[in-house]
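*Asks:* In the part that follows, the structures are each spelled out as structure tokens.
Throughout, read-outs are computed from the coordinates displayed, never taken from laboratory work. Keep in mind that what you see is a predicted model, and the values were worked out from it rather than measured. Cβ atoms are built from the backbone, for glycine too; each structure is taken alone.
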Structure 1
Amino acid sequence: MLAKPNIAIAQSDFRNGDLSYNISKMNKLARECREQTPDASLLIFPELSVSGYFLSPGLKELAEFQKGSSFAKMSEIAQHHKMWILYGYPEKDREGKVYNSIQLINPRGESVANYRKIHLTPGEKELFTPGSEPVMVETELGNIGLLICWDLAFPELARTLALKGADLLLAPSAWESPYEAPFYQFAASRAIDNTVYVAACNHTGISKDLSFFGKSAIFAPDGTNLAICKEKKEHIITAALDYSWRNHIKETFFTMLSDRRPDVYRQGEEKNEY
């Protein structure tokens, strides 16, 4: 595992329903990231970046299989720029169900992980089937746990991923105004709750009645902010992750994971391992 991998977030706006434009923009951002930060290992794009984030029936028509045409193009981008890439897209399965998904691709263009959003917003419930499987994958960048947007509001999921061994939580998002404070606070809390790095990548721009505020950020395992997009515009931020330091603070003040008392947390017959 790399001792200090450098990760990047690409905050931007995307056109609803224009897959060609959106993928071209992600390629441009990957190129800019490589030029600005040559040692960046991972680039994170927002939720549903392939399709744009809009909650209407037309979104379901854009859904594709995990290894569909968008994956093929994103795979080429990862290989060309020699970096890990995480992006969001509407996924369909063989039964015709549609999911709000993200996919992680390695620099060889291989799909390493695919996650289906577990916690859907009210509007999303009309379009998507909720996922049911937490996803954590071991990589050279550390053990990566995957979340999407509203998942950040649920400590149980982040804790589950941390207990599976996650070092880093990635959360592509589409978080709208006026909820800037909860977005920031949820992400920072999930970092300090579990002594893990958290990278939350948000949209900018307007989609129908939604106005995305950006403020993408990367948080350290002690909850401090390492990098943030302060302005509501397209921007790339980066941060180096120091796993040696993380291990140190886990053994000193931030000992929550090792000091947990799940035997006390159980209530009645419910066996809550969180």
Structure 2
Amino acid sequence: MTELRTFLTANPGSILIEIVGTQGSTPRETGTFMLVSAEHLWGTIGGGQFEFLAIANARDMLRGAGVEFMDIPLGPEIGQCCGGRTQLRCRPATAEVIDDLKRRIEDETHDWPEVHIFGAGHVGKALAVALRPLPLLTTVIETRSQELDELPADIATRLVAMPEAQVADMRPGSALVILTHDHALDFLIAREALARDDLAYVGMIGSATKRATFSHWLVRDGSGDKAWVDRLTLPIGGATVRDKRPEVIAAMTAAEIMTALTLYRLRSSS
């Protein structure tokens, strides 16, 4: 929403392009939209020649020409091979249109999955930044205020004394990533998370040795079930790309989280 407000402030005259119908294979779905000004763009309806045509029409509208509705076949005639067809509506982004758009975005955002990152160290910061453009409600949870201060201002943060106590309040279907500076704290958070069976993803940074240690601790402590470890992703990011740079781990973990959230959503709707 912040980026939208920034665009609208800098581009008071713009055209809203919205996909209002689709048939067959298309780059984006009905309801997808973008904004076009004389010089700038916000969002995308799918790219390629199809989008270029829509942008050209929107800029024609800004000059007093253009058309409100477009019906575009996504085939050889425009240099695309999707094979489907898309209908577009193009209209000036009046105050009323923008208010309606903001309400839609707020409603959609409210339903986005939650991701909770415990720990704002190097990997925690990199992961928060990697998740930033995705349709997720991401919150970074820390016990150290100075670490949170180093995050971009538009990333949600929470400074708490007992991070493990935050787990109980998470929505079902949330993803949780444990990256704190303290292995004992990691274990406490993981125990609380794995005690629930309604989270889409529980991941922890570490190694095979840390996984074995956590499993042993659960049994020795007597407050958990060793079988819970089967639902723990540790290490995060998979083993295919053996690169320990924070940004690489973050990229691989972001893909892991999105996959887990999608699978959870499919299971819940079936």
Structure 3
Amino acid sequence: MFQTILIDKAEILKHYKTIAVTTHKGIQGHALLIGGSYGKIGAVCLSSKAALKTGCGLVTAFVPRCGYEILQIAIPEVMVLTDKKKKCISNINFDFKPNAIGIGPGIGLEQQTQKAVCEFIRNNRIPLVIDADALNILSQNKSEWGHLQSKTILTPHPKELERLIGNWQSEDEKFEKTISFSKQYNVIVVMKGAPTHIVDGTTIYKNTTGNPALATAGSGDVLTGIITSLLAQSYKPIDAAKIGVYLHGLTADIAIPQTGIQSFIASDIIAYLGNAYLSLK
């Protein structure tokens, strides 16, 4: 196996930044979450709320028109922009400059969505997290890989990773292929799993938090919101990824004495983020 650096409390505290007493929402970062489609608006709700709960000053969600009322009612703290299409995203267009963007949760694979995502990737110059169907769109459009901004963060689960790098016969081969992919395109790959690993070129980080409670619908959407929020708060991409997966896993470690493993859901990750932060002090 490859030599790895453990993501534990000591590693996190090297990079964790406390909040200045004089801060205000305008300098705490503005995150944009792009995603959602008919029947999958909940994914963006989870990502957006997680971004807020991770400390971002401002959060905007970009969703199809069918998601407007859902977002406004479910999370009143989040601002909402909508696509011209009702049921899917067809043209990613916004009139402000966010500090970081997360794209993919619930976005779907409609042809017009795929075209919009590819066009967005070609033109984007803002720190970016790519997840879920945005990853699957990327895997189907390999000509776009060269347009990825340096240190873009990809957050695939095992099947999404396989679509990006091809299948593997052993753990060693999986890491070799992921390292090669990371080096070739200068991206950070968060290999979601038990445990989660982060690959940044030839450097591999292994997370030490988390348990089977995280194997639940929406868990990855929450992670996207957490990492995007940290990016928007001016953390370096690799530090945003490390702190993000650590806090994400830590919420489940803290919660299960109260919730149990079976009854822990993605919303509980968000609910326990405050406890996870407090444990760093």
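*Asks:* Among 1, 2, 3, considering only FRET efficiency 1/(1 + (r/R0)^6) of positions 62 and 110 (r between Cβ atoms, R0 = 25 Å, to 0.05), which has the greatest calculated value?
*Replies:* 3
*Asks:* A further question on this structure: Of the structures labelled 1, 2, 3, one was used to calculate distance in nm of label points 7 Å out along Cα→Cβ at positions 94 and 166, giving 3.6. Name it.
*Replies:* Value 3.6 for distance in nm of label points 7 Å out along Cα→Cβ at positions 94 and 166 corresponds to 3 out of 1, 2, 3.
*Asks:* State the single structure among 1, 2, 3 that was used to calculate Rg/Rh (Cα atoms, Kirkwood Rh), for residues 54-205 alone, giving 0.95.
*Replies:* Going label by label, the one that fits is 1.
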